[in-house]
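**Q** Once you scroll down, you'll see the structures, which are given as structure tokens.
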Structure 1
Amino acid sequence: MNRGWDRDEAEWVPWEAVSYSQQVHMPTTSTPIPGPLAEARFLQRYNRFLLQVRLEVTGEIVDAHLADPGRLKELLLPETRIWLRPASNPERKTRWTAVLVEAADGGELVSLDTTLPNRLVGEALKRRAVEELAEWELVRSEVTMGRSRLDFLLSDPWGRHLALEVKSVTLVSNGIGLFPDAVTERGARHVRELAEISARPGWRASILFVLQRSDAREIRAARSIDPKFAEALSEAKAAGVEILGRRCEVFPDRVELGDAVVVVVP
């Protein structure tokens, strides 16, 4: 459920319960995809960070860097269309970076840039463009707490703090976004630490799942892939960690932060 702040009571209240006059129109937040991009076809994946592709225009077979270490096996299928950005450094060994891929049904672009959600959310937080967090002010990003570096620290007018962690979602199955798509001990540790933070006086904690595509009606923990992460997420929610979700609209030249997506946590 989306939530907002009741200014008088200073407590969490359902966002839907806030009157229309109290709800402020949120501007669209987007981040550019620098181009021009070159279209190619995926051939094979050597390892977590290196692909082999065939350029569409010339037919040349080249290697491309992949920033997303997830499995991506539902996306990286032979002959799938993929878009590459040339390296800005001519001395770099790998001349291309994979940026976008076409979903298997051919109707959806999916971002492969794992750093993009944080940039997009960071800009949205600066502009107070995330409805559920509109009462919070961004203090700084990349905050070290415990053994982890969390993505964002925010504060509210009453002097409280909120630790926010962003998770990138690319896997969709039957209209359901799933996270993670590979076992992530680090991700489970972050979730457990957020639960600890939320128990501190004057602190809140939230996890924002950002779907790097628009074709999912909800997001869930991928229990069949990483049961420990799913368990940690359920425990965190029970401990008071707020679980949020957003989808993105992905275009060849930009990615826009879209509307809220329900995150189902049993």
Structure 2
Amino acid sequence: MTVYGYIRVSTKHQIDNTSFATQRKTIRGLAETHDCDDEEIVWLEDPAVSAAKNFFSRPATAPVVFVNGDTIIAASQDRFSRNLLDSLNTIDELKKRKVRLIFKEWGDVTDQKNAFGRLMLSNLANFAEFEREMIIERVRTTQAHLKANGLYTGGKVPWGCQVSIDENGNKIMDEYLTKYHLPDANLKKRSPRWFIIHRMAGLRKRGMSSRAVVKWVKKRYRRLPKISHTTVTKLTDEHEGKPISQLPGAISPRPDSVRKERLALSA
């Protein structure tokens, strides 16, 4: 059973200040109050480390394996962590390991009999949930703004598209398929990408499997970028507004016809 005194400051300026000494004094007092031997404290010091960093990944704590019966004492909750989610996850992990965690303001927060500790955890959980909702809302607002202005919203770039930088330094996504890729296409007012997806959807509606469509595209349009059968299924279903297998009049590929298609395309 080991008693750890955890000390942390955010800046190098605080190292030379009285912060370390003040925290040590507070921790010794807490150790005595909670029946811990203050002479046997193992000090874990994190100078100039952000409180937002995961507790178990910090320089002082990463090499330490906390086990059943250990006790961690911090001068205050904000010295331990300022990240709500990390605080909750760390406290939960310490509870599983049966490691005590003591703060000056709340006492032993891993003790279910501690009313102040339960209150702190309840407040942390509520604020953490609020923080998650705010993050989701900010992401949605940002993506809506980017989409409305024709900018790249992040994520995987769709087949046949590319991300480039405009004159203002913004990321934009546009199609890079041209007449060069589809020399026989009758585009009119449609884009080359729309044309090839439309053709692939037509083949699937006539009973051709997605794997056979991939081979047909590769054989017919050698200049097109590679495409997988799962991408063919996704793009053509989105093109039609619903799974092609559910469309009226669409022919479902049969196992024997799929085999014949493969033989014909490989010939």
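**Q** Using helix-only ellipticity at 222 nm (-39500 (n - 2.57) for each DSSP H run of 4 or more, over all residues; to 500) as the calculated read-out, with -4500 as its value, let me know the right label among 1, 2. Walk me through the numbers before you get to the answer.
**A** Details: 1: -4500; 2: -14500.
Here the read-out was taken from 1.
**Q** Quick check on the output: 1, 6, 12, 16, 18, 16, 12, 8, 5, 3, 1, 0, 0 is P(r) over Cα pairs in 5 Å bins from 0, in percent, derived from one of 1, 2. Which one produced it? Walk me through the intermediate numbers first.
**A** Working: 1: 1, 6, 12, 16, 18, 16, 12, 8, 5, 3, 1, 0, 0; 2: 1, 5, 9, 11, 10, 8, 6, 5, 5, 6, 7, 8, 7, 6, 4, 2, 0.
The value was obtained from structure 1.
**Q** Identify which of structures 1, 2 gives the largest calculated value of mean count of other Cβ atoms within 10 Å over residues 109-116. Walk me through the numbers before you get to the answer.
**A** Details: 1: 20.0; 2: 15.0.
That would be structure 1.
**Q** Given 23.8 as the derived value for mean count of other Cβ atoms within 10 Å over residues 165-172, which of the supplied structures 1, 2 does it correspond to?
**A** Matching structure: 1.
**Q** If you don't mind, another one. Which one of 1, 2 has relative contact order in percent (Cα under 8 Å, 6 or more apart), as calculated from the coordinates, equal to 11? The partial results should precede the final answer.
**A** Working: 1: 16; 2: 11.
It was calculated from structure 2.
Every read-out reported here was derived from the displayed coordinates using simple, explicitly stated rules and does not represent laboratory data. None of these values were measured; they are calculated from a predicted model. Cβ atoms are built from the backbone, for glycine too; each structure is taken alone.
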